[in-house]
Structure 1
Amino acid sequence: MLQLLWLVVAVPFASAALLALFGSRLSRRVVAIVGVGSIGLSAFVTLLICATFLTSVPPNHAYVQHLWTWMSSGGFQAEIAFYLDSVSLLMLLVVTFVSFLIHFYSAEYMQDDDGYARFFAYMNLFVASMITLVLAKNMLLLYLGWEGVGLCSFLLIGFWYNEPQNVRAASKAFIVTRFGDTAFAVGLFLLFTRLGTLDIQEAMHRAAVEWSPGSGIAVAAAALLLAGAVGKSAQLPLQTWLPDAMAGPTPTSALIHAATMVTAGVYLIARTHVLFTLAPHVQFLVALIGMATMLLAAFSAVAQRDLKRVLAYSTISQIGYMFLALGLGAWSAAMFHLMTHAFFKALLFLAAGVVIHAVHEQDLYRMGGLRSELRLAFWSFLIGGSALAGLPLITAGFFSKDLILWQSWAGPNGNAWFWTAGMAGAMLTSLYTFRMILLVFYGPTQAHVKAHSGFAVRVSLIVLCFLSLVGGYVDTPPHFGGVPALSNFLNGVLPALEEVHIGPITEIITALCASTAFALGLGFAYLLFGPQRARVPATNFVEKLWLAGWGFDWLYDKLLVRPFQWLTRKSARELADVPINGLALVTVFGYQTLRRMQTGRVRWYATGLAMGTVVILAIAFFVR
């Protein structure tokens, strides 16, 4: 079955091309079958591949599939080749299965949209690009998938392009991530010129042999890759694009946050972990960025009024947890949280789509009392929110977050500061999550339900509810069963974390403190935003600052956007532009002249041809 690996990538690409070329001629039913069925087929093939991989482990615990040589020039050669090991297999399962549920949901959710076929073409291309990124054997192919998800995010965020704010949001996402992508591209040049290859496994092997820990070249390479990861995963200081990305359709938001795009940066660092272990200062910077992003985004989520923006800042914060784990060398813990986060964040976004579709409203302070009319959405929010906040013992998010919190203390680079910051983040997560649930589903009813969900939406939510509850039991700590199956599976590729700090904080104390943080956040949410409180958004300076995302957009506007616009206006009047502008004017004049000659009168055309013939013959006669 491993030989079918190419199908996982090829099917979504083929369906995207089919829908892009012929989608407007197909019925909505056929579009849905092609768009959803292609991702379903990829997910099914992935399950077969997973079963084969687990039962008949390939040599060296990895399977390589060479398809063809992509380019060859001088000493450089890049292949279209896929590399499957435990890390890429986990990512492949998450991407294909969660994406299938989102596509299945979308078939119903988007059924009245005029761009139905275009939507599925973009979504299929998005998934295909992410799968390419995950399976790529060399960094050039990975970069192709990396840019592919960036392109698709631009197309989907600005899907409703008739609204100017949607186009601005799409452009912002594309431009902000360019900074990181450019640094990533420079990093690829550096790796090739110094190591002579872009094959990921070979490059990591050569780097470990040729570069000494802490060397300048290792630090530069790791820093450039980190910049790329920061842009794609919306971490400080390039996090500003993700909240505005909520302009796209809700299934798009679910796909970006749960299965594609923002998880790409986490995967990149985990895949190239050798470089970061060779650059300990950069790896420590990863942890600092994750910690700061986790806390700043959590505070911002507390103040948001828009339902989807709360979830957007939540994603930024949760990716911060993953970066914290990566920076401390807890590679498997980061991937574990990536998996559980995909389940409960997809659930929350899809449930948010049900609420928005039902009441035609996104402002939290214009909702309320919906739990009796939208029961499935309520339970989906309650289960997904509990998993996000880390409800002890019975949600997937508790196990993955608890592992990160414990290893933020126990690991060689762990300390009390990281542990305390993680606990603070857990409390804030519980606060903003249950604030959101209380404002939407409790209190007086302010928005009335105008539409209800159908079969596809309900099935998707129910499956994700199940995964958000049981998905964490694949890796349980010693005091909760002690079955670290996922960590053992990943440790064949990712180094296991050495636990060197045991006392005075233990794993049981960490779990108890995380449970206390969950309870404190829930309690504060009820006291501040419960049904008994007046539903009035705060207007003090601090909450306004949090609402504005700590003012990063304002700062970048002042430091970057406006100076650039000023320079472009100034350069438009430069003397050096006169010849270029003159050439443009000549071109426009010639076009207008030729356009006026197209009168549609055949007799004038015939007369012109005759006169032209006479002139040409006369010139030929006199020149001779």
Structure 2
Amino acid sequence: MTNNPELMDSSVSLQFNPQNVLEIREGCSTAEHLLKSRVFSKFLKQYKMEFIGNLRTRKENKLEVENKINFILEITARDFLKILESENALEESVAERNVALVKFMDGGFHHFRNVTYSRLVRLHNEVITGEETPDSIKDLVTDKAASLSQLIMDTRRLLLKKVGLETGVRRTVGMDASPSVTAGEISGHYLNLPSDYVSLSSVPLTIAADIRTGVDYSTASNKRAFPFFELDHNPFKDEEFVPEDWTAVPLRVGAWLIVAYLHKSNGCIEIEAGLLNLFPFAEAEDILSNRKPDGVFVFGCPSSTMDDLGYYWDEDNELLVGLVPNLDECKYFGYGKKPILTLHNVLAIRAGDLPLHCGCTRYVCHFDESTNEPYITEMLVKADDMGRARLEKDADGQNQIIFYGTETGAFACLDGFSEHAKLQMKGREIGYNNDSGSNARQIVPVATVSEVMTGHPLDGLMYNNNFNIIEKGAPTIHSDMPVMEAIDHFRKGERVAAGSTQTHRGKKEISYWANPFPLLEDSDGTILHPDLHKQYMETEKKFTDVMEQLVAKDEMIVGVVNSQLMAGVYENNDDEDVTRCGYKDREEIEMDGPVRLAADMIERIKSIASEKRQRAGGDVKAVSVTVALVGDSRTGKSETAEKMEGLLDLQLV
């Protein structure tokens, strides 16, 4: 269900579009201004239609239903203004009707607070003239959201009080009426777009936002079933694009500027809040410096079909274009996140970088003054799901493998998290499909922009195997293999699925390099994107050469880790395997596996830290160890990190 503010936002004048998305652009100072406004009447009409439509689906109590419908049809905005202005709202002759009216409107308040997606928007071109900065606009946006919520609450209370319903205990905390998104925008014409995309310039750009967290949105689909592959045609339809129906969010995805255009209709606009909780904003300087976007992403195009789902490299304009059509099958946050990451990865491959579908953490290690024993003081997430590696020379002119992230948030599948971990997400999350029964997801912030955007040398690159059962007492980390043997594991990209994609739960998938978006090789070895595949192979060769040099000098570990997260449901693991490895049942494997890997990871990180300290002269106070675990969904990346935090007790709830 979608949690949102309402329409009684008396601080503002409202614009209600036919798609049930509430957009608030102009300010009102009082409740009276709101109730007199034409847009409030539009809202009231829409709510009445929805209410009556629901009533007419009922097959019982026909007489009560018809009388209720007749009552609702007669309601006007003027009724509420009269109540607000009245000194005698509880006079016997009008009291019963007034109470019924306010109860009806209070139902509207809760309905739109919990169901309607709402946006409070202010144009902030002052940032262009220097009168405001992005930081000051951020403060203005937050203040506007807070004042709007307060005004909504005050208006509601005034109406309740007038008819004697605002009595007893006042319930405030759970009645937040903030907008889903409060946005500061600048004109889209400041974006340096090619002339073939001129219609996009008329969509204002969000440069600051305050999002309402602790909400859950229901979307038409709750899993991805269709690939986001390269197209042989440009899917963007400039002549059919209606700027008024769209909102634009410029994002910094790795080294690239990608602008997401979202259709303001139900099932599409809901991904806005999730994207804002997942990716860093583009810097205002990127827009104002006349920088051309590296990519544009169009989500919810009503003029497109499934034939337009995918991306296209516009050679003439040197622009990467991605598009998702406005179809129920594609109305899922995964069709926002993964295509944007695909655009990042295509750009990375073209630039000679190596995109890695992985979780990557930088561990800060200090050393005990008396024993020199290392201990971990911080776990800093660099990537929850996707990053990229670059070859960069150090001060001595030697090649190093440097890792950069993409997302500051995590699109976490709640199926794999403990209740303790879910509690830690409270108040920071944007949820999707919590009522779906499976694959409920939340986007939560897990990293800082500076950590994601700053490169660090990789000390470990490991493939995350989630299906092999490891005997109790045996190590879960294997880094003593030759580099090319480890690379074979990356190329195979084997994992057992949890059922969140088209692969059935318990069956094995094979995704080349754990699917670096887009998939470069099919499971049968068919090359799917020849040009990208060729570039990727050339880049891989350069990286493996450097890996072999670093491993030979004990400056990097490469290999396989075993999370066992899906080993209990893997169809090829029989009951004898479970018993032989010391487990009492299959459920225990899923619970115990990530804990075992977490404990082994902690010890391995400490040993790497000691070796790095020795190479640095033996007297540095702290070193950082950066390790990437490559793997697709449900291979145990996030789950292992959670268990490590628990074992190290680095988080306090």
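What follows is calculated from the coordinates using simple rules that are stated; it is not laboratory data. Bear in mind that the values here come from a model prediction, so they are computed numbers and not experimental data. Cβ atoms are built from the backbone, for glycine too; each structure is taken alone.
Given that FRET efficiency 1/(1 + (r/R0)^6) of positions 340 and 460 (r between Cβ atoms, R0 = 25 Å, to 0.05), derived from a single structure, equals 0.90, which label among 1, 2 identifies that structure? Source structure for this number: 1. A value of -23000 for helix-only ellipticity at 222 nm (-39500 (n - 2.57) for each DSSP H run of 4 or more, over all residues; to 500), calculated from one of 1, 2, originates in structure 1.
Here mean count of other Cβ atoms within 10 Å over residues 84-91 was derived from just one of the structures 1, 2, and that gives 22.9; the source is 1. Assuming 0.45 is FRET efficiency 1/(1 + (r/R0)^6) of positions 412 and 612 (r between Cβ atoms, R0 = 30 Å, to 0.05) as calculated from a single structure, say which of 1, 2 it is. Of the options listed, only 2 reproduces it.
In this comparison of 1, 2, the computed figure 1.05 for Rg/Rh (Cα atoms, Kirkwood Rh) is attributed to 1.
Could you tell me which structure in 1, 2 was used to calculate mean count of other Cβ atoms within 10 Å over residues 204-211 as 23.4? Source structure for this number: 2.
Structures 1, 2 were compared on mean count of other Cβ atoms within 10 Å over residues 68-75, and the highest value belongs to 2. For which of the structures 1, 2 does the calculation of distance in nm of label points 7 Å out along Cα→Cβ at positions 380 and 396 return 1.5? Only one of 1, 2 returns 1.5 for distance in nm of label points 7 Å out along Cα→Cβ at positions 380 and 396, namely 1. Taking distance in nm of label points 7 Å out along Cα→Cβ at positions 516 and 596 as the measure, the highest value among 1, 2 is held by 1.
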